[in-house]
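Take a look at these structures.
Please treat every number below as a calculation from the coordinates, not as lab data. This structure is a prediction, so every number in the text was calculated from the model and none was measured. Cβ atoms are built from the backbone, for glycine too; each structure is taken alone.
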Structure 1
Amino acid sequence: MVVSSSQEPQAARSVLMVRPARFGPNPATADSNAFQARSVAEPIIAIRERAAQEFDALAAALAGAGVDVCVVNDTTELEKPDAIFPNNWVSFHADGTVVLYPLLAPNRRWERRLDVLERLVSRHGFRIGQTIDLSAHENSGQYLEGTGSLVLDRTHRLAFAALSPRTQLDALGDFAQRLDYEIVSFEAFDPQRVAIYHTNVLLCVGERFAVLCSQCIADEARRAAVTQIVENSGHEVIDITLQQMAAFAGNMLELENRSGGKIIAMSASAQHSLDAAQRVRLERHGTIVAVPIPTIEKYGGGSVRCMLAEIHLPRRP
C-alpha cells in the first residue's frame, strides 16, 4: 500500500545538535537500553572530555560536507547525561510545527528546553507556526521518544514504531491523529528477547533507500508486512544483521547538503560493520560521512542518528 505523498522532503538540510555539558551513563535509562554500558571503569571527567571531542568531530564533519549544523550548548544547572540526543524530545516539520515528546526517564524530561526553540528562531532564522506538546502523556505512563521511537517516512506520511517501554500505543495514536501519519507498529527484540528500545537503531528510512534489521521483528508475517510497506513506498531495502545492528548500522540518517547532494551520516563502527556490497548499495544513494564516536555509543547507548534532530522548519522571510 502506498499512501498519498505530501510536500515535506525526506532529507533535511539542517540539524540541531546539543553539545553535552555533563554526558555520562544514565542509570535511569539503563534498564530499557541494552546498548548502554552498565558499568563505568574510568573517571567520569575523562568520559565527558572524550564525548565532547567526538561531538565536535561529528559536527565539523557534517558542516564540512555542506550540512547546516545548528549547535546549542547544554546547560549545567541540571544533570542531563543524555542531552546529546535531542531527537528524543523534539521534532521539526515543514509546515512550521514543532512536536515535544513524553520521555520515560524523569531526568531526561529536563532536556526539553524552550530556549532552544527560541534560539532556532532568533539566531538561525527558522519559523515556528505551532507547538504540539505530547508530554502530558507522561502523567499516565505513556511514552513516545521522538524520532528515536518514530522512524518517519515524511514523504508518504508513514511512522514506523517498534513497541517498547519507550514507545507506547496511546501516545502513538495521539501523534498520528494530530500530525496525520499512518502508524506502522511492530514488536522487535534483540537475541536475548529484550525489546529494542528505539526504532531508529533497527530502521533508517531515506528518500530512496531503507536500512532494516528485519531479524528483530519477532512475528514472521509482520516482518514480511513491514518490509513490503517499505518497498511499496519506493525504497530499496538494505537488510542488516543483528550483529550489524549492535554496531549501530541501523542508526544512520540521510541529510541534504547546500548543493542538493545527499549525505548519509553514521558512526565509524556502523560503517565498519557493513560489508562491501552493502556499502556499494548505500553509496548509490549518497555520500557516507562516518565519524568515530565510541564513547558516546558505549555510555549513551545511542549513535549518530540519535544526536541529530533534523530541522524541516521553514525559514523566516
Structure 2
Amino acid sequence: MAEVLAEFDTAHTGIIHDAQIDEFGQCLATASADGNIRLWDVRKPDAPAFLAELGGAAGPVHQVAWAPPAVGVLLASASSDGSVAIWGRRASGPKDWGVVAREGLERHGGVLALAWAPAEHGAVLACASEDGTVTVLKHSGTIRTGEVQVEHRWQRQSFRAHTGRAVAVSWASPPENSIRTLGMSGARVATAGDDGVRVWRYQDTLANWEPESIDFPSAAQAGGSSARDAAWKPWDGVTEMLASASGSSVLIWQQSAAEGGSNITDSSWQVTTRVELPEDVWKVSWAQVGSALVVSYGIKDQRSAVLKQNLEGGWDVMNICPDPTK
C-alpha cells in the first residue's frame, strides 16, 4: 500500500493538470489550468518549499517534462495556446528560472503532451498537438546575440501522426548506450490519439519519420478506438513492448527483437494482452527496472495500480492506493 508523505496547497487558482518530479527527486513541477507552472523543493517531503512561478502561457498548461540530467537542468511545458516553452535555471540560484526557448505551434492547435528523448539522441523534444501533428524540436546550437546574451537555436520537424487529436508521445530506449551523442539515428516514438496507437521510426536516409507496421485490434478488442496514453517499456534485451490506455483497458503491445541484439524485425506490432480495470484508465508509466507498469485510473476518485508480469506471462494487478469509498 502506498504511503502519503505530504499534502500541501500549491496556490494554483485552477485545476492541476500535471505534476512531475525531477530524476533526482528534489524538484517538483506543477502545471495548472491557471496558465502557470510552480516549482517546489521537495527534498523534505513533509515541508515542501516554494521555489519559483513560471508564467507566460495564454491558456492552461497541459503537461510538463524534465529533460534527462545529461542534457541539462531543463523543464519543458505544453500549453493550450499552442506554445511550447523550455525553461532553464540560471547560474544565480535555484529560484531564478528563465525561458531558454519558446516555440509557437499554434497552427496545430493546443499542445496536449510532450516528452524528452533519451540523452543519447541529444536535446530533443517531441510534442503532440490537437490536430494530430507531432512536432520534434532538436537543439542545434547557440549563437551570441550580444555581449552576454546567448540565443539557442532549435530545428523543427512536424509530421501528421493521427487523423484526430494526438494526446501522448513516448520514446523508445536508444539503440545503444553511449557517452557520445547518436543524433537521431535509431530514434523511435510511440504516439496515442483519437484513432489509437501509432509507432514511428526516424529514417536517416530520408531524414523523415516513417510508420512501423501495426496490427490494429477491433474497437471491441481494444476497449475503444481511441487511446489516451502510450508508454514504451525500457529495453530489457528480450522483447520490444508498449503499453497503452483505452477506455478501461490497458493494452500490452509486443514486437519481437532480432536474434542476438536489440534490432527489431519487420514484424508488426500486435496486442498480446488486454488487462481490464474497474474504471477508465488515464495514464500508464513503466518502472525503470522490471516488468512493472504503473496505471492511473478512476473517474471521480483517481486511483493507482501496478501491473506486474508473472512467470506465466500474465499480468497481476496490485492496487497501491486505497479505494476512497471504503
Structure 3
Amino acid sequence: MSSLFRRSLNDAQLALLSLFLRPCGLDNRAWQQQWTQELRRPYGRVIQDFVKRGLLTQPGTDLRISIGYRVVDLKPILKRHGLKVSGRKADLIARLVEAEPAEAERLAAGVECFVCTETGAELAQAWKDSTAARREEAEQQVRAVLERGQARKAGQIADRFRDSLPAPMDPRYSIGVSAGGGGPRAIGANVGGAEAMLAITSAPGMSGQEVAEARVTAAEDVIWGRSFDAPEAFKARAYTELFRQSNQATLGKVKGLGLDKVGVLAAQDSCESCRRIEAEGPYSINRVPELPNPDCTHSIGWCRCSYSARFD
C-alpha cells in the first residue's frame, strides 16, 4: 500500500508530509502561500487530502492542547475548575484531562494540528532519508572541491542541492540545510565568503596544518550557511574576513548609488573605539575609516561595525 501511495505523491507533497512526523500545527499564512506555489494546489486542500487518504490524523487531546495553548493560557482555566496550577505544562494538561475531560476536549477541538499515521510516517521518513542521503553526497562533493580551492564550484553544487528541495527554504524544511538566518535560497552569494576563508593562511597559536584544515571547514560552513565549527583563534579571523568582505560590498553599492558620504553602524555592545568611529561619521566616501576596525577591543575577538548609506 505504501509503495502505491509513494507513486501517487510528488516531492513537494512528501516534503510537506514529513513536517508531520511529529505532531504540529499548520503553517502560518505566509508559509501556506509558499507551499501552495510549490504544491500547485491550495495548501489546505492538500492537508485535507492527506487526512482522507489516511496519511495524517489528529493527535490525542493532550497533545493538541500542548500545541495550541501556553502555560499562561492554561492556568486560569485550571483555576476556574478548582484545580492546582503548579507544575510543568504537561502536569497541567494531565490534571485537566483527568478531572475535566469535557473541558479538555473542548479546548483540543479548537486546535488544528496533525501527525502522520503509520502509513504517512513510512512515506515521509523514506523521503526524508533519501533527501538526507543526497545532502550527505552534496556535502562530500563540496568538501572535495573546496580542498582544491574551488569555492565557486562548491557553491554551484550546494545551489543544485538546495534547488532540488521542493519545500520552501526554511530551516525546518531543509533537512538541516539552513539558509543562514533567513538568507537567500541560492548559495551563490556565499561564494565570496568561502573564498575569503580559503585565503586565510594563519591564526594565532595554530600550526599551518591546523589552519589548512580549519579554513576548508570554515569555507564549508559559509557555503551551507552554518555557524563556524572552528577553534576560537581561527573563528575570530574568519568572522573578521567575512565582515571585511561584507563591508567592501556595501561600500561598492554606496559608491554605485553616487552618494558622497557613508555612515558607520556599530553594534549595541561595541567597544569604545567602535562607538567613537560611529559618532564621528558620516564620512566622505573617499575617506572612510577602515572596517573591520583594527583597534576594536571587544571581547568576542572581532569587529562588527558596518558601513551604511543611512546616517541620519
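Out of 1, 2, 3, which structure matches 0 when helix-only ellipticity at 222 nm (-39500 (n - 2.57) for each DSSP H run of 4 or more, over all residues; to 500) is calculated?
The read-out was computed on structure 2.
So Rg/Rh (Cα atoms, Kirkwood Rh), computed for just one structure, reads 0.95; which one of 1, 2, 3 is that?
Corresponding structure: 2.
Tell me which of 1, 2, 3 gives 17.5 when you compute mean count of other Cβ atoms within 10 Å over residues 26-33.
1
Rank structures 1, 2, 3 by relative contact order in percent (Cα under 8 Å, 6 or more apart) and report only the one at the top, that is, the highest.
Numbers: 1: 25; 2: 8; 3: 14.
With respect to relative contact order in percent (Cα under 8 Å, 6 or more apart), the highest-scoring structure among 1, 2, 3 is 1.
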